[in-house]
Structure I
Amino acid sequence: MKQSAHHLLARLAGHDRKQREMELADLRRRRGQFRATRTAVAEEIVRLRGRIAEEMGGGMAVAELTAIQCAVEEKRAMVLFLDRELARLEEEEQELIRRWAEAGVREKVHEDADRRRIRRERRREELKRARQMEDLFAGSRAARGAVVEEG
């Protein structure tokens, strides 16, 4: 049987769905990396704040305390950036999931339509063969009837 438009569209939708799956896996990997980085930065902030608290009582130079405080602020800004990126990636993931689901639905719809087309073609062929057999038997009966009438 030749490939129908539905068969080709189902294959395209399947390819699209697989592409979305790969994009989703990549996005989740990147999000995991961002989360790990964010956790490390947050831990560094806690460590730096602990150091500031320690040194406040130890008479550390103001310049060193200021440098540590700047590092804390820098890390806090990095955490905010990472939080925004994580939020953006989550939105992107939701969009990818939606598109992945749509591609899956399209694939199923076209596969179902192709299966219905194949069933219709088979039914049509079966009916055609049945009619041919019916015509053959009718001709055979007519021939036997003619022989009986002659005899």
Structure II
Amino acid sequence: MKISTRRDIDAPIEAVFAAVSDFEGFEKQALRRGAEVQREGEAGAAGAGTRWKIRAPFRGRPRDIEAAVERYEPPEMLVISTRTAGLEGVVEAELVALSASRTRLRFAVDLRPRSIRGRLLVQSLKLARGNVTARIEAQLQQFARRIEDGIEDGSGPGAARGPR
């Protein structure tokens, strides 16, 4: 199951990529939401091969998730693969500079079931596809707004901490 959306952001491509690849910010966000996050490799280092082990609550139960950066091509592409019991996924963020101060962000999630339990989850997501897509688009809009606000007030791309 693949869901993709795009958003034009009033910010330079470098600023948008810095926000999209703010791994420390995403880690802190997950911790605030009750997840346990363990990065494998050097702290602060970002790039292909960066890996995480995450334990996060989902539907009332803790779930173990493995994530890894598969492609890291600043300032245009970031691809992260995920794996959990019965489900594999790929998250892509592709950026295109529309001008010196405007960037198009294409965000895509592709989920593949690897077990009966995974198939049931993907099927339920397919049935709710409209709601899932709307939630992703709303979070992407908030993310874009935080990047733009950070550029306008001078706090920079670090002010954006990803979709909340």
Structure III
Amino acid sequence: MTYSIRRCTKNDIDKIVNLRLKLWNDAGAFSKPKESELMYEPNFTYIKKALNDNTMVIPVIEDDNAEIIAIGIGVILEKPPINLKNNGKEGYIFNMHTLEKYRGKGLGKLILDDILDFFGTQSVFKVTLNANQEAATFYTRSGFAGNPQYMELRM
């Protein structure tokens, strides 16, 4: 089986939003019936704007059947600059997910590296994320420090 990595475009937004809502629904994030349906439009609008503004990157890995088997999202948050080293641009990584049967094959690392490459081209000075205990080791191997609730990488 072969895999291909690519960055999502505006043509992928519907598929990405539905996948994201499914992940959150499976994790029990929605407390009310049909809450995931109500979250579709705000998510679609946010992702469309962020991709258009070039403040978000969504690399995906697909299998031979064009099924998304791994995904991650990186977004740039801008704050006022502090000094010449801190331009106020922070990267935040979320929704890193690889389907269980594809884990351990380095796909998450490919997604993470692509997000970090994007942040590098946008002059992001640091990247943060929140991880579960299992994923913390993965991020530590990639240079992140801190505890799973708040991990940071200086670019």
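Taken together, the values in this text are just the output of simple stated rules run on the coordinates, not laboratory data. Source: prediction; values computed, not measured. Cβ atoms are built from the backbone, for glycine too; each structure is taken alone.
Remarks
- With distance in nm of label points 7 Å out along Cα→Cβ at positions 52 and 132 derived as 8.9, matching label from I, II, III: I
- Once relative contact order in percent (Cα under 8 Å, 6 or more apart) is computed for every structure in I, II, III, the highest value turns out to be that of I.
- Of the structures I, II, III, the one that 134, 19, 16 was derived from, the read-out being Cα extents along the principal axes in Å: I
- Origin of the derived value 2.3 (distance in nm of label points 7 Å out along Cα→Cβ at positions 12 and 124; candidates I, II, III): I
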